[in-house]
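So, here's a batch of structures to check.
Just so you know, all these numbers are worked out from the coordinates, no wet-lab data involved. If you're wondering where the values come from, they're calculated on a predicted model, not measured in any experiment. Cβ atoms are built from the backbone, for glycine too; each structure is taken alone.
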Structure 1
Amino acid sequence: MNKQILVGLAWSLSVVVGAGAAARQSSASAAGHWEGTIQAPGQALAIVVDLALQQSGTWMGAITIPGQGVKGFALSPLTVDGNAVTFGMKGIPGDPLFKGTLSKDPPSISGEFSQGGATMPFSLAWKGEPTIEAPPKSSAITKDLEGTWEGTLNVQGNALRLMLDLANEATSAIGTVTTLDQGGAKIPIAQISQTGAHVTLLVSAIGASYEGSITNGQIDGTWAQSGQTFPLVFKRASK
């Protein structure tokens, strides 16, 4: 399994951790800023995980994958049960899974990462207090941008159909990108910005972004990911 399979457009991450009131005191040492790697065949993929126990007794966290452009993606679900640690990235395709065990001397979390029937070891070392940044805010969008759009991304001769769903919720926009040719998973859009006809989408879960302009009833723009850019036009989805 290569790095592109791990994170690319078909990447996702999930770890399962249970939480109980009786276990909270003993599991409090899971809080912190953790750095480590997934030991994929022939390479090590660096990951950074921040875990924090809130006053309500619930956990919050974020993951960063520098090599894939993923930064501060919120972990959900996230729980800790004794020495077992689990955290996930909701909405990411592929349903990968981290299962880790917490050790206290020295502080570390290690275990197995699994995806698509393959498993590989991962390890994290405690580096300090957690640093979780607030998620980026989206602006409200105009009516002509709301709704469902379809486009095809051409990557080295391979066509990848994408569906874009955008809507306003309260005072800001929300949205997802669906990879129709990769299991139909819905990838959350971390930030949506619109200035006039110009639109910017940040899809931090897969280290991607999109910039385009609304022209003649379609969105003409550029998809950027892993240091590469590709032209991408979204048109209104056919009913």
Structure 2
Amino acid sequence: MPEGPSMVILKDAVKGYIGKKILKASGNAKFDKSLLENKKIMDFKTWGKHFIIVVKGVNIRIHFLLFGSYSLDEQTKPNKSLRLYLQFANGGIYFYTCAIRIVEGDLDDVYDWTADVMNDNWDKVSASKKLRSMPGTMVCDALLNQDIFAGVGNIIKNEVLYRIRLHPESLISNIPAKKLNQLITETRNYSFDFLEWKKAFVLKKHWLAHTKKACKRCNLPLIKKYCGKSNRRTFYCENCQVRYPAI
């Protein structure tokens, strides 16, 4: 599933279409594509893992789920996978195997931009308050909560917890304030590291925990476990990632 930084890369890749008219909209997404035709792209926005196409009177939200993808100017996957195609006078955008729906109303009323780790309006104080409101939650689940850390996915979760030496099954109530602050800070920091590495096609070279077999600090095997209520694949070191006591 693409994480927040990948949505920022997509937004940058298509920014040249802002102000351009959509000549044709097609695909098997279940909404009236004619709503987009002969209208100009006003903007592209991202919120967490959502990519948003803004035209006058219509907002189209795209979520790539686990296997979604896109291509520019050339169709690279079969029609059965094609959810939406936007044709312009010079090129086009293809979206495959993703969830697409219309978002009505003012986007500022729909989205909390302060929760998006990639957004200029990100608010770490708000994130701290939200974390403290869920004391019995495992930190591995809290990091994947899009109301707190919009854009964070499993890669960022695993890498941040390894980076700050925090056990994924630690409960929020038992994590010291200094460590919680470090968690919030490094989640945003790592998200921007992810962005730069992804743009340079070297992201996987920088993974220290995600999908890895051994801890680089301790030279011991990493644990692979499906942790928390989210039941997502988690890689961690029992030796150097501190598990704070359960309630």
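What to note about this one:
- Source structure (of 1, 2) for Rg and Dmax of the Cα atoms in Å, for residues 63-158 alone, computed value 18.0, 57: 1
- Here helix-only ellipticity at 222 nm (-39500 (n - 2.57) for each DSSP H run of 4 or more, over all residues; to 500) was derived from just one of the structures 1, 2, and that gives -7500; the source is 2.
- Structures 1, 2, by FRET efficiency 1/(1 + (r/R0)^6) of positions 79 and 119 (r between Cβ atoms, R0 = 30 Å, to 0.05): label with the highest value: 1
- Among candidates 1, 2, the computation of distance in nm of label points 7 Å out along Cα→Cβ at positions 47 and 199 that gave 3.2 used structure 1.
- When mean count of other Cβ atoms within 10 Å over residues 127-134 is computed across structures 1, 2, the figure 11.8 traces back to 1.
- With FRET efficiency 1/(1 + (r/R0)^6) of positions 111 and 143 (r between Cβ atoms, R0 = 41 Å, to 0.05) derived as 0.30, matching label from 1, 2: 1
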